[in-house]
Each structure stands twice: as C-alpha cells, then as structure tokens.
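Enquirer: Presented below are the structures under discussion, each in the form of structure tokens.
No value in this document is a laboratory result; all are computed from the given coordinates. Model, not experiment: these values are computed from the prediction. Cβ atoms are built from the backbone, for glycine too; each structure is taken alone.
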Structure 1
Amino acid sequence: MVKRLHEPVLDQLLAVVLLLNADATESLGRLGLSVPRATLAWQLHHEGPLTQRALADALRVTPRNVTGLVDGLVETGFVTREPHPTDRRATLVSLTAHGADVMEEMARQYVELAELLFGDMTEFPAFARGLEHVLHKLQAALA
C-alpha cells in the first residue's frame, strides 16, 4: 500500500501522542498519580478550589467519576474536601500543600518540555498555526 502525502505526517503525530502519553504515565506513576488524577489536580492548580460538580464539568466526566478521583487524591494526600462557604450542599476540593508543591514542579517541567520541543524551532509560528488548524478540524469531526 502506498502512503499518500498526509499519512506519514499523521503517523508522526500519532507517534508524538504515544510518546507523550507513555512519558506522562511513567512520570506521574513515580509521583503516585494516574493521568486522570493528575488532570484533576492540574485543574485545581490553575483554577483554585472547585466543587466536585465544577470539576466534573471541566473534565467532561460524570460526578461519580470525579468522586472516585477525589477519593484517591484525598487518600494519597494531594487534595482535601472542605464544606463550601456559601452552599451547604456542595463540597470544595482544594490542593494540599503537598499537592500544590507537586503541581508547581509539574508546571516547571511543563515549561522545560515546551522549551525543549519548540525552543529552537525556526518555523514555530507556522507550526503553531498548523497545529491549531488540525486541532479545530479534529474537534469539529468529533463533535
């Protein structure tokens, strides 16, 4: 089978996805985190304390799924649950000091990875536009 013009580029994009996923899974595992738990903690790192409902909406998962993720993060000392100050039916999820420290380190590594991958890319603006185009196309196709 002869590959068309765009297929080798898609092969490379998929290889990048697989490499990033494998690295994230391994790195997070060393910290005692899974990708879904880290995603939730990353959301808290950027947004601050949130209700479990807001987390479910942000992560596009069910509230039950968030409950399981938060339970695991509470058990491992990454987050706490606290009563909501104005809504007694809601619970706020917050990073602990340990969770905040881990997220700060992840943020530092995130910046380092971005610099490693893109810092010396002479055609970065064109690459960024192309990647944005691909992302919009994929989002539209999956909607």
Structure 2
Amino acid sequence: MIWLLLQPRGKQVGYVKLNLLYNGFVYKEELEKQLERLQRQRTARLDSLKLGLEGLQRSDPSTFREQREYFYRMQEQFGQEQQALAQEYDRKIWKQLNQYVSDYGKAEGYDLLLGADGNGTLMYADEGLDITETLKSYVNQRYKGQPR
C-alpha cells in the first residue's frame, strides 16, 4: 500500500535526515566518549587479569583455573553491561532529540515534521523542505543552554 501525503495549502512541512541529526548531536558525542572511556577502563582491567593468568598457568594450575573462570565471567559481565549502557544512552539521546524537535516545530510554526531515515518511509521530498542542518544547530544550542 502506498500512502501519499499532500501538503495542505498554508501548512508548513519539513523533514529531517535522522541519521545526520543524531550523529551531529553534541549530547550523543558526549555520551559516546563516556562509553569509550568506560570501555578502555574495562579493557585495562581485563588485560591486567589476563596478564596475571599467564603467570599462574605455570606456577599454580588450580588457582589458574579459578582465575580463568573469574576472567571469563568478568569479560562476559563487562560485555553485557557495555551493551546495556549503550542502549540506555541511545534511549536518552532520542528522548532529548524528540523533545527538542517538538519544541522547534512548535516555535517555528511547523504543522508537520517528518523523519527521513533511509528505510523508505520518506521516499521523496523537495530538498527545500530539508531542515536537518537548521535543526541540528538548534538542538545543539538548546543542549548547551544557549538561546536560539
């Protein structure tokens, strides 16, 4: 089924390239850096455990087995925590973006803002309706607490 959206006369319509808006959002960049920092810390911890394992393998095989199991549990736990945190950050980013986009739409008198994400939900739109760069600037200013 194909749906056609016709712009009613006098109505203001725009669209946003969601991937550009998301990837250009300063809040996303900040959370990404936090996630990378945590990943580096966890990798260093695992590297330290692994180094300790190498010495135990030769000197104390029973302790080596215990420590190896501990290493594998930590490795799995860190992976699960990293994935959960990435999902939580993604949810926070979209929640904030959605609020800013809504605020922008209301403030600028838009009747309809569409999100183009490349999956076919927006098949064509005149480039004159693309407000991605303007909106990206707006959300970053809002996030930084700067007036528009």
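Enquirer: Who wins on distance in nm of label points 7 Å out along Cα→Cβ at positions 71 and 103 among 1, 2, i.e. which is largest? It would help to have the intermediate numbers written out before the result.
Expert: Values: 1: 2.2; 2: 4.9.
Between 1, 2, the highest calculated value is found for 2.
Enquirer: A further question follows. Which structure, out of 1, 2, was distance in nm of label points 7 Å out along Cα→Cβ at positions 15 and 135 calculated from, if the result is 2.3?
Expert: Of the structures listed, the value fits 1.
Enquirer: Comparing FRET efficiency 1/(1 + (r/R0)^6) of positions 23 and 55 (r between Cβ atoms, R0 = 30 Å, to 0.05) across structures 1, 2, which is largest?
Expert: 1
Enquirer: Let me ask another. Between structures 1, 2, where is mean count of other Cβ atoms within 10 Å over residues 47-54 highest?
Expert: 1
Enquirer: Upon calculation of relative contact order in percent (Cα under 8 Å, 6 or more apart) from the atomic coordinates, which of the structures 1, 2 produces 49?
Expert: 2
Enquirer: Additional query: Rg and Dmax of the Cα atoms in Å was computed and gave 23.7, 81; which structure, 1, 2, did it come from? Before the final figure, lay out each step's value.
Expert: Working: 1: 18.6, 63; 2: 23.7, 81.
Checking each candidate, the match is 2.
Enquirer: Match the computed value 0.35 of FRET efficiency 1/(1 + (r/R0)^6) of positions 79 and 111 (r between Cβ atoms, R0 = 41 Å, to 0.05) to one of the structures 1, 2, and report its label.
Expert: Label of the source structure: 2.
Enquirer: Identify the structure, out of 1, 2, from whose coordinates distance in nm of label points 7 Å out along Cα→Cβ at positions 31 and 63 was calculated to give 2.9.
Expert: Source structure: 1.
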